[in-house]
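J.: Following this line, the structures themselves.
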Structure P
Amino acid sequence: MVDILIVEDNKEISTLLKDFLTKENYIVSVAENGEKALALYEKYGAKLILLDIMLPGIDGFNICSKIRESSNTPIIILSAKIGKEDKLNGIVLGADDYIEKPVDIDILLAKIKGIFKRRYYIDKIVEDNLTLNIATQKLEVDKREFELTAKECELLKILIENKNTTLKKEYLFNTIWGSDSDTEAQSLTVHIKWLREKIEEDPKNPKRILTVWGVGYRFE
């Protein structure tokens, strides 16, 4: 998974953003149009998306809407469209922020760092009767403690962070194992089964990690 996916058709802007963010130690990928952006996201995932609105083909609003169908990945819109209606549309469609161009790089970096700190640099997630300790890879369920594998921990973390959102099997597999992994895709099913055995009262009739047939899984 890349840290930041830049979706920008202006090569000069995308190159400047990529160079700057790479120097800040982020892993960055660039897409110059909507089709490529969705294909890259589907294959590799991203922790955050910087999204232009005026793109050839699929525009930024449609990309934002499409991604929100299956993921809560943070999205920051960067656009020269400064009208109130455009800003409201971006927020309504699910963008986390809307920044006008020309972009102040210091403000953008501060916003990116803030999102990463709140979303990814956490040691513990508490969700009802579940406590997931990221640092120790331990899970507590109703005072019962389980040691998780690294993949189990990462999978549960992603599911909880995207609570009530159906995540596609391909997205989950590529995010955790990598699209170029030699691991069989069946590994995802096995890890879902292991997690259910730990958190479900009846693993055969799950209430927390649900299967959405033909699509993927959803945490409730």
Structure Q
Amino acid sequence: MSKESLYYPQKMGRIILLGMEEVIGKSGVDSILQLASLDVLIQERPSARADKTFSFETVSLLQSSLEKKFGPRGGRGLAVRAGRATFKYGIKEYGSMLGLTEMAFRLLPLSTKLHTGAKAFADLFNKHTDQKVRVEERENQILWHIEQCPLCWERKAEEPVCHLAVGLLQEALYWVSGGKVFNVEETACIARGDKACTIMIDTIPLS
């Protein structure tokens, strides 16, 4: 392993692979795992346990291998779609812990839901994973700063590459708002030499 390894819980690794499977099928995921030299995960997918043993290297390799197999543009589109699917599996696993499935939350005004949801979501990563997230609030915007990011771990790129996180946040906003679409864009990325991966969320929906 390269510089000090950081980790997700096994079940988060499992959720990411389920999200990818929904988009490219089990055989598609197996071919990505093979390309990434992660054959051990072909034999046995991660368990639903909470122990932090799913490395950031593995998460990053899954993303870069998508781009290798499908090209930068195709890989990017698939990673966004996989992120959206990943949210659906994640909310089943973590929704009640976050308090986002409670009726009291569902009845809040939209802007309150967005800000409360962003903080709860950041807390989930900060408490249960080695990913570090800082939420910054501006007028009509939420900035989601990932200060320790698994998606671009040890990657070098000219463009932001954390497309799975963009998809995850797109779907989270869609779900929290009851079906509205928001502009979500990664504006800074550690892979590009920036200090953090920053995803800008416009809090006024496009539709």
Structure R
Amino acid sequence: MDEKELHLFLASLKKSPRKKGVFNPWYDLDRSNDESAEAPEIRRRQLVRYMEERRRSAKFVLVGEAAGYQGAKFSGIPMTSERILLGGKRQEGILPEHVFRGVEPRRTSRESLKPEGFSEPTATIVWDQIVRSGLSPRQFVLWNAFPWHPYDPKAGPLSNRTPGADELEAGHEALTRILGILNRGGKVIALGEKAFEALGNLGVEARKVRHPAQGGARKFREEFMRTISRWIG
């Protein structure tokens, strides 16, 4: 990933829909829940480091639906929680260095919200399966069709909602760029129908697996490993 590619990619992330109910983890400050005004910059730095470590080794891209408040909203990395970055999942075999090395992982949410950092079930399941695959975590890139965090304005920023069709379309540029930068000729896995549709609308060939949320963990694991096994022989 050269400087020009990085600049264009970050510029695409800046173009989040300017409306209530959408939070941009890399450029917006959540004054109620972020630890400091530095939070967006920390999240950008962590995302860039994550991408840099995969620019030559990435073979598979896993595309989810949207950033969640327990995951990318505060970590800056799709399907990755603060708890993972802070080492709170070591006993489960998921290490901070699986995500990135070279810069110190940092939380951005207020410690008073969750002393050990937010933990997202989907993030834990996905990372656990990546580790169990026996392949290098740096062969996998995690992304979302709608890269930003959609939330219910009535419930507040610590909530999630499903992105609409127009919102998924708004995420096309960032999705196209990350596939171009990190997955030239690689394999793409869609987690669930929304991600599959978004990729299809871009003409991207992808294999669909069950999203691990809402009781789908077992089926996700089975379909993920079956898909990977077919690709690697």
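J.: One of P, Q, R was used to compute relative contact order in percent (Cα under 8 Å, 6 or more apart), and the result was 25. Which label is that?
T.: Structure R accounts for this read-out.
J.: If semi-axes √(5λ) of the Cα gyration tensor in Å computes to 33, 18, 17, which of P, Q, R did it come from?
T.: Derived from the structure labelled P.
Read the figures in this text as sums done on the coordinates, not as results from a lab. Everything quoted here is computed from the prediction, not taken from an experiment.
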